[in-house]
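Each in structure tokens, the structures are laid out below.
None of the figures in this text is laboratory data; all of them are computed from the coordinates on show. Predicted, not measured: the structure shown is a model, and the values here were computed from it. Cβ atoms are built from the backbone, for glycine too; each structure is taken alone.
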Structure P
Amino acid sequence: MRKFEFYGVGRIVFGLGEFARAGELAAGMGRSALVVFNGSEELAERLVAMLKVAGVSAVLRRQRGEPVVTDVDGAVEVARRAGADVVVGLGGGSAIDAAKATAALLGNGGSAVDYMEVVGKGQKITRAAAPWMAIPTTAGTGAEATRNAVIGLPEKKFKASIRSELLLPRVALVDAELGVNVPAAVTASSGMDALCQLIESYTSSGATVMTDGLAMQGIRVAAGALMRAYRDGQDLAAREEMSMAALLSGMTLTNAGLGAVHGFAAPIGANFPVPHGVVCAALLPHVIWANVNAMREAGDAKGLERYATVGRLLSDQDQLSEERAVDACVLITEAMALEMNIPRLGAYGMAEMNVPEMVGLARKASSMRFNPVVLSDEALAGVLRAAINGD
């Protein structure tokens, strides 16, 4: 077997109703908390009340949109003024990544840009982050189980990661009940992000026997649950299954890497007002098709068999031939995006004129190096044109 390392959250608390334990869990980390949240202010206030009962004071900071350097640096200032020794991220991936990066800076000092890959100074995280807890309210990014925080740097037209195993949360508290009021559009885009991460980490050049098992289980679960959660947001069984799929996707991506979908997501999300999950959903079937074509041309039987496995999991048909199973990867992911009304990227202002710049920027993204095949600029441009126009 190939050599590998595996990183994971020290403690995962998973289950319906477990949000009620947030106070006691935070109390084991400190006495003053900065709560970084997005979404429901009522839910954030409930959390503050639970923290207070447990003897933990708290100050709220809302994260608006996907985090950029100034958001994180500002949150650090608020935390220091409040004397916060604990950080809690409550919400979707944007809130959790902002909380993660804030905890990192509280432990290491400096600005977020000092530690960002690709477009920042790339300094290493050398000291533990401040104790922090992740409480996701959407089933998508899996940020509660990852060792990176994705931060935007608008002046460089790019999003990049602050990355270290020292950024993993002390506790990931996953309660699917928190997602029952999430809008259907958010359920769709975040769920497609989770599914994309599972597929990309399974087919990644960094995949290992450890990540394979988790990714396969996650794909199977997401294939059966995502459409149910989209059609009926009150379906707690579907919500819980998607929470598990998202958690597994975070575990696999942080250990196996991703691919060209997420390579594109970094520059696209930094340059256009498109949610991360929408980028992933719009690109996924086209990236799969480009990878498969490249593998067929190269005679990459092992790579094609991986996509065949994905197709069998998505279709729940174990007996599909390799060719039909590979085709199923494209057809099913595209059909899911269509049924859930995922917009094309052209709806957010992307056009043909943007393709060369986005391809060039995507080449620099850390995720691109884990794509299972090296795609030419022409192939990458074709992927992006298809996602823009829906061809």
Structure Q
Amino acid sequence: MTTSEINRIIIIGAGQAGAETAQRLRQGGFKGDITLIGEEPCAPYQRPPLSKKYLLGELPLERLLLRPASHYAEEHIVFQSPVKAVWIDRANKRVRIEGGRELPYDALVLATGARPRKLSLVGADLEGVHTFRTAADADAIRPRFVPGAKLIVIGAGYIGLEVAAVGRQLGLDVTVVETAVRPLARVTSPEVAGFFLDEHTRQGVRFVLGGQPAVIKGTDRVTGVALIDGGELPADLVIAGIGVNPDTALAEQCGLKVENGILTDAECRTSDPNIFAIGDVASRPMLHYGNRIARLESVHNAVEGAKIVAATILGQKQAVEAPWFWSDQYDLKLQIAGLFQGYDHVAFRGVMADRSFAAFYYKDGKLIAVDAVNRPAEYLGAKMLIQTGRSLPPEVITDESRPMKELVASAR
């Protein structure tokens, strides 16, 4: 497949990854047909604010839209919503949507994202038990976020802790149940996890760590959560934040290679050269980490995939950034650059007690990641070092007598 042979592009998935792909193709000069297929009944929007300002009631959905709904028609992008793609015919390059209509393509982009894991417990289907992924999920939950309501959050990852923080800010009685012995166990170090545990506890959140839910209690609606140790927590509302599964159903149906997501090469091509996969659903080589295969769930990864696919289709090259993420909890902004997995040393700049510090992660003496809490300069500096393959010794990077910008400039 060459760029000159591509006249019809279909993008399945109208989240950040899919919408960005359509936009970047048009900005890059693609003149052919672009069809964007989305399952939700609104224009593409940002998801991160859902568990923050949207849940707090500080941002309406209109402010979350990536672009006004009218923009897609203006850019001659056919936006079909709410529509579900149900079949891919790779041999004839066609996508079937609900209702039986088939759409031809020259290039296909799978940006189907991920779906939240549901609790596999008795009572998980009771009224008042929710997952959290979409604007509709937040809309269903928000009316129940009233002062004094008893909220149980199951799962202490980023989403769980962000929802817990909003709950406390709105005056709910909040308990977080986590099977691991600390929050954020899969995404940060014990030291940083301990800082967030202390902060949430100070804000009035109760934690049940190493706790395992056994049954969701209630008749018509939830009244509590029973634990396997025999304890029981009263509840008016239960939110499961236990992670997501990549939505690989279409890829599996049409025989693409799938392993913790749809496998792709560095250009986001799947095992079928006419089909690309990006965003939460895709596993691709990480350039800055020895091209190891990883599936990332982040805005940056969604946008990065869109840039790569658009550039590839347009016959261009696209520089690849190091991964970055963020989380807002209370007045704390956690900014992350890089991938910390496999680190063998962590060095700190700043003091946790001041609620402003950065944790730098090293592997074999090389900087691989940073967690920066209310420290934008350290975040940006470490991100630049990782991006350019440079590093600083721990004893240098922790020297607060020298500005981070000066240290980065001196790095080799």
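Where does the value 0.50 come from, among P, Q, when FRET efficiency 1/(1 + (r/R0)^6) of positions 58 and 154 (r between Cβ atoms, R0 = 30 Å, to 0.05) is the thing being computed?
The read-out was computed on structure P.
Suppose percent of Cα pairs over 35 Å apart works out to 20; of P, Q, which structure was it derived from?
The value was obtained from structure P.
Looking at structures P, Q, which one was helix-only ellipticity at 222 nm (-39500 (n - 2.57) for each DSSP H run of 4 or more, over all residues; to 500) calculated from, given that it came out as -6500?
Only one of P, Q returns -6500 for helix-only ellipticity at 222 nm (-39500 (n - 2.57) for each DSSP H run of 4 or more, over all residues; to 500), namely Q.
If you rank structures P, Q by mean count of other Cβ atoms within 10 Å over residues 186-193, which sits at the top with the largest value?
P
Which one of P, Q has distance in nm of label points 7 Å out along Cα→Cβ at positions 18 and 114, as calculated from the coordinates, equal to 3.4?
Going through each structure in turn, the value belongs to P.
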